[in-house]
Structure P
Amino acid sequence: MVDRSCEEVHISKPDSFENVKDQIGFCGIWCGSCVVGNGVLRELTGRYEEVIRAYGLQEWGPKEFDFREFMKGLRSIQEMPLCQGCRKGDGKPNCEIRICASGKKINDCSECDQSSDCKNSDALQKMREGALRTGLFVKTENLDRRKLIRKWTSELKGKWPHSILFMPDEP
């Protein structure tokens, strides 16, 4: 067996975060905090694949473990298209929240003065709760977007797994 424990693993940081870091969806979810849109899922999966290969898991791993299927799964995750966010055309094409907010010419639901009569409140609540449960940041109050994004970016730097976005590139 070849000793691969000291092989250097190098993957550069994703630039997909730059594409979504300033985007808050109509529902209030900050795209910069989403692992699918900001590239964290793809980055970590790639690093995981490289570490597994470097350590030769196929050679010494459990015999009942289907290494090829596992690696195929990791590659398929890396090939998933990055979500660009609803403001750039991704997401649910007929999203009721996007249609409503666009029709009212507001940036997101926190700016709506008709929230008590909202026909989309159940969908909005479900989206926001799911987002918060997975660690995403959600704008629920009509606050300054730029200040909020700066604050959230600062918080994201210390939050796993997003902290990987802010690690210096290896030489």
Structure Q
Amino acid sequence: MKRQQKHTIVQQLTGELKNAQSFYIIDASGLTVTQTNLFRKLCFEKNIVYKVVKNTLIRRALVNLQLDEKYADFSQQVLKNFSGLMLMSCIDATPAKIIQQFRKESNTQQPLLKGASVDHALFFGEESLQVLSRLKSKEELMGDIITLLQTPVKHLIGALQSGQNALTGILETLSKK
């Protein structure tokens, strides 16, 4: 690959990483061509960009983003051997769930999670997959907060309505006497 081609790929990758809310770096080196195509299809269906890029080009793109020093350590630990990149424009558990679903359907332990960045929070290694698979989307979190805020109001309204019936019964009893 010529220098100009590498420069173009790094610039394109820098833009994609800048626009991505989260990205996962995986090792899918043990997959067959058929399995890789199936994995790509699953990613495509969930609006996740999956691409295989050389580690040095990913590292240069991360440097171009001028993020803090923790990404330098991240790239040193994670960018080794084969690397596939999963890019997403929102924050939720979809990539982790796709990895788990693919493993279950193809009865394999691949792809392996090497690392992930979710809203600039870094996750290292395979043990992070369970945590990432439980992440809630922004909409789900907002729904949970609204439910929590509505619960006391619903209880108050219920108590007032039940109290109103009891109060009416007491007033009727007193008026008959």
Structure R
Amino acid sequence: MTTLSAVRLISEAAELAARRHNGMARKGRGNEPYINHLAEVANLLATATEGADAELVAAGWLHDAIEDTETTREELAQKFSDRVASLVVECTDDMSLPKAERRRLQVVDAPKKSASAKLIKIADKISNIGARMHADPTADERDDLADYTSWAEQVVAGCRGGNVWLDTTFANVVRQARASQ
């Protein structure tokens, strides 16, 4: 893939992510726009791969598109690539299931994911833990952070080993989360 086509792929993924998540707010961090989460995940992936995998970064921008919007796998395959669409599908929870079951399945399924989907899952968990850390947390926020961090560690345990930088970054954010509780 040429540099120009890689930049275009990532830019188009960012644009679609922004349009589809328009108006959505993120939990934590003062209801910031949801697109900030997607940008953070994509940036973590770009940093982890030193910009060498444009499709992975594009999938990072789009990793919640099917789960949270009317976006389909077919649309992503047509607009981007089959690999981007497949990675997004791999990272998509079945929202018809109760939250506890979705969480359980993420832990069980993590080791079975492709190497690239595992990287997306780690980047997603880094971003989500960071969003739950506050300078002066309430008791409920501390409990939520502790619960989410413990669960995220279980998911990431099945994803580790594909990228030393992401593994280290995850360990650091967990350490920060534990220190802030």
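Please state which of the structures P, Q, R yields -22000 when helix-only ellipticity at 222 nm (-39500 (n - 2.57) for each DSSP H run of 4 or more, over all residues; to 500) is computed from it.
Clearly, the read-out refers to R.
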Completion exercise
Value 4.2, calculated as mean projected area of the Cα convex hull in nm², for residues 58-121 alone from one of P, Q, R, is from structure R
Completion exercise
Value 32, calculated as relative contact order in percent (Cα under 8 Å, 6 or more apart) from one of P, Q, R, is from structure P
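Values in this text are rule-based calculations from the coordinates and carry no lab data. Computed from a prediction, not measured in an experiment: that's the story for all the values here.
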